[in-house]
Every structure is written in C-alpha cells, then in structure tokens.
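Alright, structures below, take your time with them.
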Structure P
Amino acid sequence: MGSKSLVKKILITISGPAGSGKSHCASRLAELYGIPCHSAGSIFRKMAMEKGVSPEEFSKVADKDPKIDKEIDRRTSELAKRGGLILEGRLVSFFSSSSARKISFYLTAPFEERVKRIAEREGISLKESEAKTRTREESERQRYLAIYGLDVNDLSHYDFVINTALWDKEATVTLLKTIVGTYLKTHVQ
C-alpha cells in the first residue's frame with residue numbers, strides 16, 4: 001500500500017504562530033498526498049467576513065466573546081474525527097486528541113523572520129507588521145489561557161517542532177513529507 005493510501009488513515013496537524021509557514025506547508029502536503037486541508041484561520045476569517053469586519057476587528061470581538069474560539073475549535077474537533085486530512089491552525093493539535101493516529105507538527109521561526117514574512121505577504125511595512133503580530137500573539141495567548149487554560153508556548157503536545165527559518169519553503173515541505181513517510185512506514189499498516 002502506497003503512502004497516498006496510508007495517509008488517509010491518519011490525521012496530520014500543523015500548528016504554529018503567524019508567519020511560520022504553516023499554511024503553505026499544510027496546503028502543499030495536502031496537494032502532494034491528495035487529501036483535504038482545513039484551516040482554523042480560514043474558519044475565523046469566514047466568520048469575520050460574515051459579520052462584515054476585518055480579522056483584526058473580529059479578533060477584538062473574540063477577546064470579549066469566548067463563543068467565537070469555542071465554535072472554531074468545535075468545528076476543528078469535528079473535522080479531526082474523520083482523519084485522512086490535514087488540519088492547520090494555532091490550536092488544532094489540542095482539539096484533535098480524539099484521533100488515535102495523528103502526527104503533529106509545530107512550525108516556528110524567529111520573531112523577526114516571521115514579521116518580515118507577514119509584511120511581504122500582506123504588503124505592509126515591517127513596523128506595521130511587527131505591531132500587528134505582537135498584538136495578535138498577545139491577544140491569542142491571553143484568550144487561550146483564559147478560555148482553555150492552554151499555554152500556547154508549551155510545545156510538549158507536539159511530535160515535532162521545526163524552525164522553518166533554516167530552510168526555504170519547499171525544503172521545509174520535503175522535510176515534513178519525509179517525516180510523514182517514515183511515520184506511515186513504521187506506525188500505519
């Protein structure tokens with residue numbers, strides 16, 4: 001049985017802070033394996049759009065209304081039960097514990113590198129990117145601690161923690177694919 005067939009028996013989660021490369025890696029792995037990819041960030045942005053506000057404004061609303069995060073995490077948990085897909089987002093590994101066969105990645109990079117990536121992606125200045133990123137990360141850290149008692153800086157829940165600043169995007173994808181392939185060969189039949 002090939003890796004494309006075996007990967008449909010597991011759940012792959014990719015978490016990390018903004019600018020770490022998690023969205024790119026998740027979508028590329030999904031493409032390579034021919035499986036669906038779902039993003040908690042997409043759910044959040046869709047909910048913001050439905051309310052007619054920017055993601056930044058919606059984040060401020062979410063600071064005061066825990067129902068928003070709980071709804072995103074409920075949807076994530078439901079998706080995780082299916083397996084055979086990739087979940088990407090800040091807390092997806094925490095809310096996918098019901099999957100017996102899961103491999104979880106935490107992607108990161110130094111703060112300055114992530115700020116640079118975000119500035120390039122969004123077409124904003126480094127100064128604006130730094131301010132937005134600090135505000136977002138502090139908001140999320142406080143929300144998740146208050147709502148769930150989760151410290152997003154506790155990486156002990158992840159199988160692999162990878163500094164994406166060490167490689168270019170495609171080399172990072174290749175590394176993840178190699179790890180997933182080894183996992184499939186040794187843990188999934």
Structure Q
Amino acid sequence: MKIKTTLNSRTVSTRMAIGNAILDELENKEFSEIRITDVIKIAGVSRMSFYRYYENLYDALCDYLDIIVTGYMIEGGEAENPDVFMRLEHIEFSLNYFDRYSRYFLSLNRHGLYTVLIDAVNEYMMKNILPQKKLHMYELYAYAGGLLNSFLKWEEDGKRETAHNVALMIHRLFNHPGTGGNDDF
C-alpha cells in the first residue's frame with residue numbers, strides 16, 4: 001500500500017476530495033463497481049494526481065481514514081499525551097470527533113469494508129498506545145473494538161443516546177472494579 005501521510009493542506013485537500021468522491025459513488029454502487037475514472041471526474045483531479053498518492057481505490061479509502069485519525073490525534077491530544085485515551089472526556093471526544101465523519105464510517109460498514117476500520121483502529125492502538133501504556137495488547141484490542149463497534153451502533157441507531165451517555169457506558173465497562181481497569185488510564 002502506497003500512502004502519503006503528509007498534512008500539507010493542498011495534498012490533504014486533494015486526498016480528501018478523492019475519498020469523498022469514493023463515498024459519493026458508494027451511495028449508488030458496490031465498492032467493486034466503482035472505477036477510478038469516475039472517482040477522478042467527481043473529485044476534479046487528474047489521473048496522474050490519483051496515482052501520485054494511490055495504487056488503487058482501497059488505498060484511497062485507507063488514506064482517508066489515516067487523515068481522519070491524524071486529525072483525531074492532534075485535536076484529542078493523543079499526539080502529545082497518549083494517557084488520555086481511556087478517560088471519560090476523551091471517549092466522549094472520540095465519539096463526537098468520529099461523528100463528523102459518520103458518512104465514511106457508515107458507508108464502509110454498510111459495504112462490507114469493516115476490515116478497513118478495525119485494521120486501522122488496531123494498528124493505531126499497537127503503534128501509538130501500546131508502547132506508551134502498561135497494558136496488554138488484548139486489553140487494547142478489546143477497548144479499540146468496543147469503541148468502534150459502540151460508535152457504529154450509536155450512529156446506525158440515530159444517536160438516540162447522547163455522546164456523553166455512551167461514553168459513560170464505555171468508560172464504566174473498561175474501568176469497572178474487578179475488570180483490571182482503573183481511573184488512572
């Protein structure tokens with residue numbers, strides 16, 4: 001997979017346009033039916049620009065998520081302090097942040113591309129949180145998968161609960177006495 005992860009605003013704008021064009025196409029087609037020609041036309045970019053960043057559409061979807069996660073790390077403070085990730089306030093922030101990109105998450109999930117999401121979440125935890133925390137990788141996998149699945153279900157159900165209430169439930173689950181969790185996360 002050939003992905004450029006620079007945050008130059010011009011490159012991010014082009015890459016996000018490509019990702020949004022794929023999402024537009026997913027509204028009416030299956031992922032396997034989408035053609036690069038259609039995506040570049042919708043995105044308003046050249047074929048050369050597409051191939052400057054990606055080898056295929058799957059890479060573009062992964063990169064779109066990489067841009068989202070990079071913004072998440074910066075806005076949520078995890079770039080400087082990975083200790084915030086299991087705190088109640090940060091769980092609520094996570095739900096609200098990813099809500100901004102609900103179209104992306106729900107489209108991928110609806111089209112059977114959940115693996116793009118869970119692979120990215122797992123990779124993020126292993127690269128960014130595991131080296132910083134004294135947790136076992138299974139605890140991180142459980143937390144990451146639980147947060148992703150809770151977020152997807154919350155979105156699919158029309159966000160009937162507030163982000164705060166969902167965050168409280170997740171926080172209690174992973175910080176409940178006797179489960180190994182504690183409020184020092």
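What follows is calculated from the coordinates using simple rules that are stated; it is not laboratory data. The model shown is predicted, which means the values in this text are computed figures rather than measured ones. Cβ atoms are built from the backbone, for glycine too; each structure is taken alone.
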Review point. For distance in nm of label points 7 Å out along Cα→Cβ at positions 32 and 88, which of the structures P, Q scores highest?
Key: Q
Point to revise | distance in nm of label points 7 Å out along Cα→Cβ at positions 24 and 152 - structure with the largest value, from P, Q | key: Q
Check your understanding: With relative contact order in percent (Cα under 8 Å, 6 or more apart) computed per structure, which member of P, Q shows the largest figure?
Key -> P
**Study point:** Origin of the value 17.3, 56, where Rg and Dmax of the Cα atoms in Å was derived from one of P, Q
**Key:** Q
